[in-house]
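Structures given as structure tokens follow.
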Structure 1
Amino acid sequence: MNSARWQEAGRLFDAALKIDAAGRREWLREQCAGDEALFKEVCSLLEADENSATVLEHPLVNATGGGEKYIGRMFGVYRISRHIASGGMGQVFLARRHDGLYEQQVVVKIIHARLKSSSFMLRFRRERQILAGLNHPHIAHVIDGGLSGDGTP
């Protein structure tokens, strides 16, 4: 999707949020005038927005704790050494490369187990992809990404 299409999707998304949920899809279908790709993209944005509202309305239990269970665990070639912070989507840890090839200290983000729905996994993958494409001194950059042995991203 090019910049103009993203702007159109954003405009429709913002406008759709002002429409009553019961009539939103019908309104959006009319606005998209047969452009199925645009319709699906805006619908996915609306779904993600609904899911994020649910998380905010029902905060995660123990969202600021529970990181100790990951200390010492391996994620790929990285061994978790300490918990740094927790947020709405996951926990952040300090880790060190542990394969003996070279030394490296990294930050590992692990998504909350409660959020492993397909929509949140998609959101997490999108976040990772966006970060992988950014290059700015004040934005963390992605070194690696994947799953643990038990499927935790």
Structure 2
Amino acid sequence: MPDSPVFTSPEPFEAERINALAIYCSDGRFGEQFDDFLHHHLCLPRYDRLAVPGGPACLAGHYTSENELIGIKSQIRFLIEAHNLNTIVLIQHHNCAFYAHAMPGKQFEQIKPAQDLDLGAAAAELRKMRPSLRVLTIFARLVGDRVQFEEVHPEAVSTN
């Protein structure tokens, strides 16, 4: 427990919006790497965040309740309008517990194509909300003790 109940961040507040949102999995093990990629590779400081289990899967029909899907879409629509978003980055990651739970007994090689297809489905849903959106679809792959980010082209993924 901290010594004081009050903490003041040394980071200055910057009011300017950058008009970008990242939707990624809530798995905290990847948080620093997601920030690093978004801040330094894509040059998106202060991006808006939507972190939920499975990340972009939330827009690919995985919710068990229509109310959950309606809620997520409503929140995203709000951000698109209120924050005037022009870019959304969708990130899936290696060894995602959401997919392991949804696809029990499957190995990475069997799960990855489903993640890629979900990136495509999520991107399509976002473009329905605002056709002019720039949507990036990214996969974060574990390589040893590092995370490597690669763009995914879901339209090229085979469903076989």
Structure 3
Amino acid sequence: MPAPEIILNYQVITNKVDMWSYGVVLFQLATHEYPFKAKTNHKKMRHMKSIERPLEIKDDLLWDLISQLLEFDPIKRLSAAEALLHPFFTSPQALAEISDSSRIIAANSAVAFKNGDKKITQFDLDQTFIVPTSEIKIFLNIDPEAEEKK
């Protein structure tokens, strides 16, 4: 589902179209549907200004994030940096849900960085960006390391 600025043939297209796509993906993950019905034609979309909250999305912070990502005006739409600072990711509840494994990995990365390890990036140091392999295995019910070897 292309961003409105693509449908409306804007002269300048920015990376905000990617944020629109991210909003579409989050919407789909939360509802198992597209934000717009397939019948929604481009002509009709030109006149739309906002998207209605579906009943499936109960979390106010999630809806706030999605609605700002699916903002029709690209100037008002969240950038990637703004999205990462959104309360859905930074609220006390979100921070409380960071696993002990993620905290340990970040702490170990900080020690390695302090000891001069040049491979450590800001993302290795920030526990909010870390998802341990053990958690991926549980969530996806697969072993990503075994999948890589195939």
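Values quoted throughout were computed directly from the atomic coordinates according to the rules given, and no laboratory measurement underlies them. Source: prediction; values computed, not measured. Cβ atoms are built from the backbone, for glycine too; each structure is taken alone.
Summary table below
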item	result
Which of 1, 2, 3 leads on relative contact order in percent (Cα under 8 Å, 6 or more apart), largest value	2
FRET efficiency 1/(1 + (r/R0)^6) of positions 113 and 137 (r between Cβ atoms, R0 = 25 Å, to 0.05) - highest-scoring structure of 1, 2, 3	2
Source structure (of 1, 2, 3) for distance in nm of label points 7 Å out along Cα→Cβ at positions 9 and 129, computed value 0.9	1
